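We did not get these values from a lab; they are worked out from the coordinates using the rules stated. Just so it is clear, the model here is predicted, and its values are computed rather than measured. Cβ atoms are built from the backbone, for glycine too; each structure is taken alone.
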Structure 1
Amino acid sequence: MYKRFITPVVFLLVISFGSLTLYAQDDAPKQAPVYKVGIFAPLYLDSVFNKNTFKYRQAVPRFIMPAVDFVQGALIALDSLQAGEDYIDASIYDTKSYTEKIPDLIRNKKLDSLQLIIGSVRDEDFTQLAAFALQKNIPFISATYPNVSGVTANPFLVVVNSTLKAHCDAIYSYILQNHGSDKIYLCRQAGRQEDMVASYFKMMNEQDGKPLLPIQVVNMDDNVTAAFLKSKLDSNSKNVIIGGSLDESFAGDIAKASYELNKNYNITLIGMPNWDGFSALFNKKTLAGFPVYFTTPFYTDKTSAFSKSLYKAYNNKYRGKPSDMAYKGYESVYLFTKLLAKYPDSFMNHISDKNEKVFCEYNFRPVNQNKKTTQPDYFENKHLYLIKILNGSISKAL
């Protein structure tokens, strides 16, 4: 079972979307041990409420919805865990609170008793929680942020949403195993992130000082057209195009150009992890029959028992369909809280435990950026799915 510390404001926010059952702390049967979990998300409650009055009468502001969905998924996971034998003491923290910011919570020792931190946080919130987790030896599950913000030497940090480098590693490995004899093009435009992508592929491809794969870098800038792309491709060979940009316009343009050439050129287009959010790639008419691939750590089989359970509970509580963030909130809380209860004294040794799988396969590996040190800088999920967008639908390619 679990008990939940929810401020009245949090309660009002959640109750505005549907019913919520609170389990009173004093009425719950006391069982030993108690596992204490902190769930952190930027709800901006002090910004959207005026005392106990919700400021936005017409609709919930979009900028808080990812965090709200994450927390709603987390609450449903806690409801599911309540049916078990373990006693979970779960607290939800709004990282954008005016009066209880993360430094305030730390200074006032309100987080000292936590045994597990789960956060959908980024930037300063992320670094503050990571530093606190290291100081107190508390595992910190970063559930949604695909970055480490310069954090090093922190063996208690677990990155679920893999970094851009990990995605480039996965794409390179896939091409090496499946397209080693094909023509390979890294198509890019100018930009800092594009420079990073190009440097990752160069580093992987030239580990021994010379290229292992014949990757040709194509600088396209404002010339992302079928005519320009045609001048680079080989009509007598299979062509693998790596879309080396996180820009939405670039992704749409190179997909359109590849589609136009696909009748006469054998083209496989693989994009970056954020391409799953670009509407142009889901257009059934402009890209009919042409697949676009990308990598992601998150893939949910909507027919699985966990997925059906979440869908039903979410619809009953909030009268709607759970978003991707709700799935992430549910999975991160359910999976890692179960692992904490199962391995309270050796949690970090079991973060890749396959027996407690919820939606996704995870493979957390230590990352050592300085090869001279043995202490991990952090643990990162290295299991990535290759996903195919085809005719407006997503499916697992590998």
Structure 2
Amino acid sequence: MSISAQKNSPIITGTGCICAAGQNTAAVTTSLHAATVNCAPIPDYLFSSDLTFPAFTVQQEALTREAYNFFLEQGVDPSALVCNRTLQLTLTALTEALQQAGYHLSDLRNRRVGIALGTTVGCTFNNEDYYIAWKKDQKPDIDPVFHYLDSNPALRLQKIMDVEGPCLVITNACASGTDAIGVGSRWLQDDLCDIVITGGADELSRIAYHGFAGLMLTANTPCRPFSADREGLNLGEGAGVLILEKQYESKKKKALGSVRGYGSAGDAHHPTAPHPEGRGMQQALAVALGEAKTTVEDIAYINSHGTGTPSNDRAESAALAGLGFTADNCPVVSTKGVTGHTLGAAGAIEAILTLEALRQGSTMGTIGCKAVDPQLHPAVLIEREERPLNGKVGISQSLAFGGGNAALVLEGYPA
């Protein structure tokens, strides 16, 4: 489906973000500019492990005091809710996004509110003690099973907020957050709702941590995306939430930007590795650019998936080069050097950081990358390098296990 970017592009009126780099969007942006890296051993409050791969984790209280008070003032007592860590992260990011968009919960209860959230595993791997006891023919408390069955973050959010509208969780591995934003924007274009709460969230679990280590994808030191000496990725956790609205309903608000285009494609090359030429990524990008009615020359900035694994960085580099992106016409950056790989939240957090760079009109380089692998092209902006952007339209893209690829074309409005 082709859309008109001028007449039908969903408007972004609020964003919220929490990850290892900060508890809100401003703090994360500050960490990017300061090259602050909070990558450390797994804290005891998450889980224990014999492995020593560092990760990007959020403080123990994932539901911040500000978020707690916001919901309490709206008539929702968070202490009465059974909230897993993924939902707590979501509520924190949602609070910031709603406040920026100027909404109270009561404002939304007479509107059609769509909720589209991406996650990979959420809290579903955090009931090991129950299953271990069950396999030993013991009789553990059944509560963990009910918590698991009631762990759909979008449905939980809908109930907590007491709103009505389409509700969906997307679990397309590491592209989940990007896909959720794309789906949410389509809902608005198809007049299925008036407002969309979208993005992604993921807490860090022991099984996911061990799983990535078993695939030999994790690094012993903070990740260095696109660097000649990169070793792999570091997992992270967090949430990113965006408020999307119809353009004609947002004229009285100060919009932050718009979702100009979305593309999704699969390359079906390998269960955990992208096609070496980035074929699926190229196709997703081509669809997103076509929907946005833009060309390669219109793009001022690309926030890449940039995990720091050799296979991902080669595939992304090949995909961008195949479409005609060069070092001269568009800086390519990975922000995972300060956020870590937040799985289902990654695409949403990176979309928010893309929007921030476009609005500010400049970008910092890739934290951790001090010398780009010479085999990769187009060249990536390196750490401590800052560059002004030559436009307000950019791309945020994600690759996923199973060959999933997703891309967003975003426009940032001046700050």
* Compare distance in nm of label points 7 Å out along Cα→Cβ at positions 240 and 368 across structures 1, 2 and report the one with the greatest value. => 1
* Structure fact -> Matching -0.87, -0.97, -1.37 (log10 I(q)/I(0) by the Debye sum over Cα atoms at q = 0.15, 0.16, 0.20 Å⁻¹, for residues 48-207 alone, computed) against labels 1, 2 points to structure 2
* Label whose coordinates, when relative contact order in percent (Cα under 8 Å, 6 or more apart) is calculated, return 19 (choices 1, 2) -> 1
* For which of the structures 1, 2 does the calculation of percent of Cα pairs over 34 Å apart return 23? -> 2
* Structure fact -> Comparing 1, 2 on FRET efficiency 1/(1 + (r/R0)^6) of positions 104 and 328 (r between Cβ atoms, R0 = 30 Å, to 0.05), the highest sits with 1
* At a computed 10, 33, 37, 17, 4, 0 (P(r) over Cα pairs in 10 Å bins from 0, in percent, for residues 192-351 alone), which of 1, 2 -> 2
